[in-house]
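Nothing in this text is a laboratory measurement; each read-out follows from the coordinates by a stated rule. Owing to the predicted nature of the structure, the values given are computational and were not obtained by experimental measurement. Cβ atoms are built from the backbone, for glycine too; each structure is taken alone.
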Structure I
Amino acid sequence: MEKELLISYALLCGGEYMAIRKMIREQTSVPIRVVENAVTILDEDYPNELRDLRYPPYVLFYKGDLNLLKKEKIAIVGSRKPCYYALKATECLCKANQDKVIISGMAKGIDSQAHRNASETIAISGCGIDRICPYENAALYEEIARHGLILSEYPDRIKPYAYHFPFRNRIIAALASKIYIMQSADRSGTMTTLNEGLELGRTVKVLPYDLFDSNGINNNHLIYEGAEPILSEEIAF
C-alpha cells in the first residue's frame, strides 16, 4: 500500500481507526488526497514505540518538530482539577527532566502544567490537529506548535468526541519510556494511560500523598497495589 492511499483513507474516515482498518482490508478505491503534515505507519520516521500497540495509529497528523520523537521521552499525566501539591510536584518533576521530552495530553490541570514547565514537549490531541481543546489553552497550543510537537490521529476539523480521549491515551503511553501519575481518580483518563503503559511494559511511577489528603486516595491505593512511588530524589525543588 502507498502512503498517499493510507492518508486518503484517514482523511475520508476522519481518523477513525476501525473505519480505516476496514478500508485497508477491503482495499477500497478512493480519490487520492495529499497533505504534507502527516506521517504514516509505512514511513521510516514513524515512531517505532507505537508499533508495540494493539492498535497502532495508521496515520499521525502533526504540527511542529518531528525530530522530538527521536529523543528520550517521558509522560506526565493527571487530573484536570489538580490540587496545589500535584501542580507543584509536576513543576518540580519537569525541572528535574529538562534533558527529556515531556509528553502529555494538553488538557487542563496536570497536562497543561507539564507542557508549560517542560524544556521540550509533545502534546497528543484527541481531536483534529487544527482544533484547540480546551480553547482556554489556545496560547499553549500555539507555543507547542511553534517550539514543540502536536500529534493527532485525527485530521483537520474533527471534533473532540469524548471517546477519542481514552483511545488517544494509548499513544501517550506507548511513546513514553516512563509514565508519571501525579493525581488520579478511578475510571479516569489517567487510569487509561496507566493501564495501557503497564500492558506495554512501560515503567509507571505514582506521586505519593499524605495519608489524610483525600486528593491522593487513588494514588496511594495504586502504590499499595504495587506501583512504584515517585521519590524525592527524582524531582528538583
Structure II
Amino acid sequence: MNLLLFDPGEWENPLPLSDPRSLHIINILKTSPGERLAAGVVGGLKGTILLQGKDQNGLKFADPCFTEVPPPPLKLTFLIGTPRPPTAQRLLRDLTTLGAQRLVFTATRLGEKSYLTSKLWHEDWKKALLEGAMQAKATYLPQIERYMSLKQALENLGAESGLKFAFDGSGSSPLATYPDQPTFLALGPERGWTDQERQLFLDSGWQILTMGNRVLRTETACTAAAIGILTRQGLW
C-alpha cells in the first residue's frame, strides 16, 4: 500500500481496525500517532494525512492535505472473457495498477457463465480496485462492466471509436507502430475464442492479433498485450 485511499469523507470517521488498510498501517508501516501518511481520495486529489491516534473504534485521522493531481488513467479498455473469480480478482487489482480506464468482463462460449455472478462481484471487486490503485499511488478506479454474452458487449462498445484488437493464436502480428488514441484490447479465456466469436469481432470492426502460440494465463496475457500495444504507441 503506497497510498492510503479513502472514499470521499471516509477519513472523517475511524477506520475499523479490521480494515486491510488499518492492518497495513499498524503491522507493516508501523506508523505512530502524529506521523503523516501518503493518502488521497478516490477519484480526487492526493497528498498526506495525519494519523491522529487509535481506539477501539479504529484509526483516527486529521488534517488532510490533498493538493497533488494523481496520474490520469490510460485511454485503455480491456474486454476480458471472464476467468475464475480468483484470477478475476487479480486482474481487477493488477490492471488498475497498470492504469486501465475500463474493465469489461463478458461470458464466453468456452467459459463458465457462473463466474460472472460469483461472490467477487457482490463483495470483493472494489477492494481489489482499491488495492491496485493504492499500489500505483493513483486515485482513479476503472469503470467495471459485465455482460452475459460477447455479442452484447461488442454491441455496447460498437459506437466508440479507437483501436480495437482481439488477441488470438490465429491472428496476425502487430504492426510496428500505432497512433495514440483510445485502445480496446480483448482477451479470451485460456481455452480461447471460438470461430463464431472470432467472426463476431471481425464483423464488429476489430482486428485479430496474435501474441504467439503459447497458452498464457489470463493475467499474463492482459499485461503482455497492454505493454505490446502501449509500447507501439510510444506510451510505455
Structure III
Amino acid sequence: MITDPSPVIQLKELVKHYYVGSIVVPAIRSITLEIKKGEYVAIMGPSGSGKSTLMNIIGCLDTPTKGTYMLNGIHVNTLNDDKLAEIRNKEIGFVFQTFNLLPRFDVLENVMLPLVYAGYEKKERKERALEVIRSVGLEERIHHKPNELSGGQRQRVAIARALINNPSIILADEPTGNLDSKTSAEIMQLFDEIHQQGNTIILVTHEEDIARHAHRVVRLRDGMIESDVTQPREYAI
C-alpha cells in the first residue's frame, strides 16, 4: 500500500569497495535505486551479489565509496559517526535473523531501549512500548526474558522494538531465517499487517516464498541491479 509518492530512499550511482591489502574488492559496482514511502520491497540475490553490503549502507551501518544516499531527505554519506548513529535510531527500525535481544532485559525493557537512546522520559517510553507490544500480540509476555520465549515470540519482540520510534523504514534482514515454516508464515503475516498500516518495509531474503510477500522485488548480481520488478497483486501475498 503506497501511501505517499515521495521517495524515502534515493541511491544514485552507489559504489562500495573493500580493500584486502593492496587488492580492491568491488562489493557494489553501481546501483541507482529509489524506494517510495509506503512501499514493500524485497532485495534478493545469490551469495556475493552485494545484497548484504547494500543492506548495511541503507541501514547506515556502512558508508559508500562513491555515489549518494538520501534517506528521508537527509544526505546520509556526509554525516559523521555520531549523526549516523542518531539516524539509525530515529529513521530505521532493524529486524535481524538472530533477534539481537538483550538477554538480561525483559520484553518491555528490550522494546523501550531505542527510546532510552532517543532521550524520552520513562513514562512516555513505557506507554509507547506497551502500545507496540500489544500490536504484535505479546501483552501477556511483557515481563518475560528472551530465554523464556519461543523463536517466533522473540522475533515479535524485535519487530516491536523496530516500530517503537515510528521509523522511516523497517529494514528486515532474513527475518524468518531461524524460524520453522509455521512460525515464519505468522511473522510474515505480521509484516503484511505492518505494511498495511502504511510502513515502508525493505526485506532482505534469499527465499522466494518470503519475497512473494513484497510488492516489488529487486534482484542483485555482481554488485549491480539485475532486475527490478513490481509483482502483480495476485502474486504478492
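Out of I, II, III, which has the highest value for distance in nm of label points 7 Å out along Cα→Cβ at positions 15 and 127?
With respect to distance in nm of label points 7 Å out along Cα→Cβ at positions 15 and 127, the highest-scoring structure among I, II, III is III.
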* To which of I, II, III does the computed value 19.9, 61 (Rg and Dmax of the Cα atoms in Å) belong? -> II
